[in-house]
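As structure tokens, here come the structures.
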Structure 1
Amino acid sequence: MQENSSIKSLGDLKGKKVAFAKGASSQYMIVRALKKVGLKYSDIKPVYLTPAEALPAFERGDFDAWVIWDPYTAEAERQLRTRLLADNTTVFGKKASIESSAFYYAAPDFVRDHPDIVKIILQELEKAGSWSKNNYKDSAELLSKLYKVDLATMEIVEERGGDRKVLPVTNEVLTGLQNMADSFYELKVIPKKIDVKDKNYNWVPDQKW
């Protein structure tokens, strides 16, 4: 939010305009953030904007708070006078890495038919993650060119990026994903209830890597 905002805590969001991308992790995060302080989704005024739309609107003061991820968070911090109200750890606590996980996707047929190749890919991703964590400035330089993001902004993103470990999909991870799916169903973001363990949405091979 803007640095001069009267909002000092999550509880102060009641009745305020809060911007985020509909159906994205940011919408789930605001749901959980509100629940943490005893508020409901209906207690805020949602403003559905893509990140690219929201940045200039945020600068104009079109809404009171913005739920967004890096590099947009870092970009807003650098370009504008902002204040961070909460982050993943504030909202999800010790389960932040589970409730806000990122996933690698692959075609089931490919995973089944080429487990040796999948293993190599995962190992290389692990190496790349370790390298970027220990060489964040070099990583930022590469990524700033790839994504056309200002280098100084990307350095902030990479420095606070944390671990990039490649971990298996566990029941605990699926529970976190189910929580998100249930929230989106209750908010009518998705038309029907989803079981994330259904093979149509998630498939875990029998092989042990």
Structure 2
Amino acid sequence: MTKLRFILSLQERLSCLPQDDLEERLSFYSEMIEDRMEEGLSEEEAVAAIGSVDEIAEQIIAEIPLAKLAKEKIRPKRRLKGWEIVLLVLGSPIWLSLGIAAFAVMLSLYISLWAVIISLWAVFASFAGCFIGGVLAGILSAIGGNIASGLAVLAAGIVCAGLAIFMFYGCKAATKGILMLTKKTAIGIKNRFIKKEVA
């Protein structure tokens, strides 16, 4: 692939970005190709050494904040006419309240997911606390002469240790899953803005 074709393909994939960001990224990759060509690589080798256009575009889009993409997408390409402004103002009680309600529902679902994760970690902490308390109480009870109840409390503490180990791995996996879901959701929202721009 030639440098010009690479830059044009990258420009097409990143057309949703604000103009200044787009120009900055294109000049960066153009200079990178030129630097590699100065090091002795051919034009095709220099372009191939950078990577594929799709991977680079995905990485750039992942780095751009969602607010910046939304601001660029929402910004009108032309001045609004008088009747469009009137319709926006008159319809605002409906579309604004629906937008706020949708945002509140999504935010409450997200907070609820994190509340479940926090609750799971609290259960893990309580099992770990029961293990420590059970072992100490069992040892103290056995030293105090009540060996049977001391062994029972010690056994309960060891069971809590096993449950704490299981809970730790479950909590760790659930936390990692929620973080992955958050990342994929953010990338999915960004891709929605991009697909609408390309269409």
### Summary
Ranked by distance in nm of label points 7 Å out along Cα→Cβ at positions 12 and 156, the structure on top of 1, 2 with the greatest value is 2
### Query
A value of 0.3 was computed for distance in nm of label points 7 Å out along Cα→Cβ at positions 28 and 180; which of 1, 2 is the source structure?
1
### Task
For the read-out FRET efficiency 1/(1 + (r/R0)^6) of positions 100 and 124 (r between Cβ atoms, R0 = 25 Å, to 0.05), a value of 0.10 was computed from one structure; give its label from 1, 2.
2
### Message
If helix-only ellipticity at 222 nm (-39500 (n - 2.57) for each DSSP H run of 4 or more, over all residues; to 500) is calculated from each of 1, 2, which structure is the one that comes out at -14500?
### Response
1
### Task
Could you tell me which structure in 1, 2 was used to calculate percent of Cα pairs over 29 Å apart as 35?
1
## Note on the structure
Ranked by distance in nm of label points 7 Å out along Cα→Cβ at positions 44 and 132, the structure on top of 1, 2 with the greatest value is 2
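Each reported figure results from applying straightforward, stated rules to the coordinates on display, with no laboratory input. Since the structure is predicted, the reported quantities are computational estimates derived from the model, not experimental observations. Cβ atoms are built from the backbone, for glycine too; each structure is taken alone.
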